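These are the structures, in structure tokens.
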Structure P
Amino acid sequence: MEIAAYVFTGICSLFALIKAYYSANKQYYKELSFKTLASLAFIAVGIFALLANEAAIGVYGLFILLGGVLGVMGDLFLGVDSLFKDSKEATFVHAWGVVCFLLGHISYAVAMLTAFEFKLYLIPVIFIMPIAYIAVGVTKTNIFQNKVQGGFMTIYFASLGLGVTAGINAMIVSNASPASIMMLCAAVLFVISDCVLGFTAFSNKRVIPTSVKAWVVPITYYAAQLLYMLTMLNP
């Protein structure tokens, strides 16, 4: 089972790179196909990792796998939103995709917080991300022109901050065990992916070229998902 987890890690990585290639070349349907395949592949990694290690079968494994499933759902929603001709329908589908990712980030954070005793002095770290998001969002993007959207995305970045904080906590409590290093790296990679995605979508100026986004976002995103899944081999 462990070997299967690593095999599907390679498969997911390959599909992610192909997805990035088609995204950079604006071949939408091919990109969507490999995006879906890559997402299903990291779920396979999680399932095989869970089956390979009985110790992971519990609250930690449940929430890690749930986070992955929510990520797949988010991928599907955001992958098909542009197929809707009605703008309201497209916005609705897109919103559900973002909600799925929000819940996924929370699920990963909960998994880490249940695995390690939380150090209360780290609570202020959680707020660094949403505060930074507000500061950058107000001055460098147009996201807060829609207050509801801006407010929701602030909550979204708070969930990213929770994930990073939980990863730091895991590092401290476990004395930087390999699994905790993977957790923190995964949380940080999610931050990079979403920041690049947000800047290209809402920046007042084109700070990041679209071609760069096409490669950076899937590489960091799927790397994060794979790292979380692989932690179940040694939670």
Structure Q
Amino acid sequence: MKLITVAGPPACGKTAVILKTAVELRGHAVHAGVVKFDCLATDDDERYRRHGIPVQKGLSGSICPDHYFASNIEESASWGAREELDILFTESAGLCNRCSPHIRDVAAVAVIDVLGGINAPRKVGPMLRTADYVVVTKGDIVSQAEREVFVARVRDANPRARILPVNGLSGQGAFELARLLREEAPDRADVTGSRLRYPMPGAVCSYCLGEQRIGSAHQIGNVATLDLTSAGGTP
């Protein structure tokens, strides 16, 4: 089984890209499934089921979705193997742009849309910078010049990744992504002992443990504060 991690900012089109790609893969007799990770609620699993795609979902609730992903990816891969999937996509929540749900020796896809602005690639962290494939969505809404500038910024952020435009509505571009994943993604059904490509966001503080009161007297653990004596306010 090939495991594919898919990450990207909220509402960038991750589900649409996976859905169109999975349909393309089916045309090549490739059986694909999805594990959808989110925070509070999602009905994306119903979208997958309507297209006959095996799916499981996990909601992290009050836990960081990246940490929830890392705690559940081993069993998710085991589920995909039990379902006899050829390809298993995992879709992350991607809420803070700092997310990093990519694993070494596992194909990594980042999805980013041009409507985030030409500076968006600079603001997205390891989920873009460590990806093998960067899918650019919603390019049909902007001009060719804007698309080219945006792609150039993506290339600056991740020079080694393959960059592919995909239209989540029409599916244009999904054929090429499906082909690359079929031909290039490594087989990796067992992720036990694997390493993440980048450390998860780190925060073990009083607020992580349920504290609601504001004030330094109530703050313990991993706390970062601004240096407001400087011009920039950098921590």
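We did not get these values from a lab; they are worked out from the coordinates using the rules stated. All figures in this text were calculated on a predicted structure; none of them were measured in a lab. Cβ atoms are built from the backbone, for glycine too; each structure is taken alone.
For the reader, a short list of remarks on this structure follows.
- Structure (P, Q) behind the derived value 47, 42, 28 of Cα extents along the principal axes in Å: P
- Which of P, Q yields -28000 [helix-only ellipticity at 222 nm (-39500 (n - 2.57) for each DSSP H run of 4 or more, over all residues; to 500), calculated]: P
- Of the structures P, Q, the one that 16.1 was derived from, the read-out being mean count of other Cβ atoms within 10 Å over residues 58-65: Q
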